[in-house]
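Structures are listed in the sections that come next.
None of the figures in this text is laboratory data; all of them are computed from the coordinates on show. Since this is a predicted model, take the numbers as computed values, not measurements. Cβ atoms are built from the backbone, for glycine too; each structure is taken alone.
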Structure 1
Amino acid sequence: MPVLEASQILFNFIISSAVVVITIFISLIAVDAIKLLKTVRKFLESVLNLSIVSKFFKKKNK
């Protein structure tokens, strides 16, 4: 019986540690995704600003 209890405790510990690891992994992915989205947004804004600026200069030149 004590062997069964020990294996049950070990099993619970492995499951809980796996849950913690998965949670940390997901949160890291979420943080990376947010950083990536911000980077993409900055890139898109700069591209849009460039296109607006180029259109503006084309209108000025005409």
Structure 2
Amino acid sequence: MPNIDGFEATRVIRLSDTCTPIVALSASVLKEDVKKAQQVGMNYHIAKPIARPELIKVLHRFIKS
């Protein structure tokens, strides 16, 4: 999204939708970024690179809920 990062996008989404799962896929593994992801309302943070089986496992976790 131009001029908006994932944190801000999540903040905006959470203003009107608190139920839809939001999973971050990021190159950042900094503890501060993972914590910020949780604080803005993301449900999960995945660091790149990720193996396909792990991604599928995480997504299934949220599809079931």
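Tabulated values for the structure
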| quantity | calculated |
| --- | --- |
| Given 1.7 for distance in nm of label points 7 Å out along Cα→Cβ at positions 4 and 28, calculated: source structure among 1, 2 | 2 |
| Origin of the derived value 0.85 (FRET efficiency 1/(1 + (r/R0)^6) of positions 20 and 36 (r between Cβ atoms, R0 = 25 Å, to 0.05); candidates 1, 2) | 2 |
| For -36500 (helix-only ellipticity at 222 nm (-39500 (n - 2.57) for each DSSP H run of 4 or more, over all residues; to 500), calculated) the corresponding structure among 1, 2 | 1 |
| Given 0.96 for Rg/Rh (Cα atoms, Kirkwood Rh), calculated: source structure among 1, 2 | 2 |
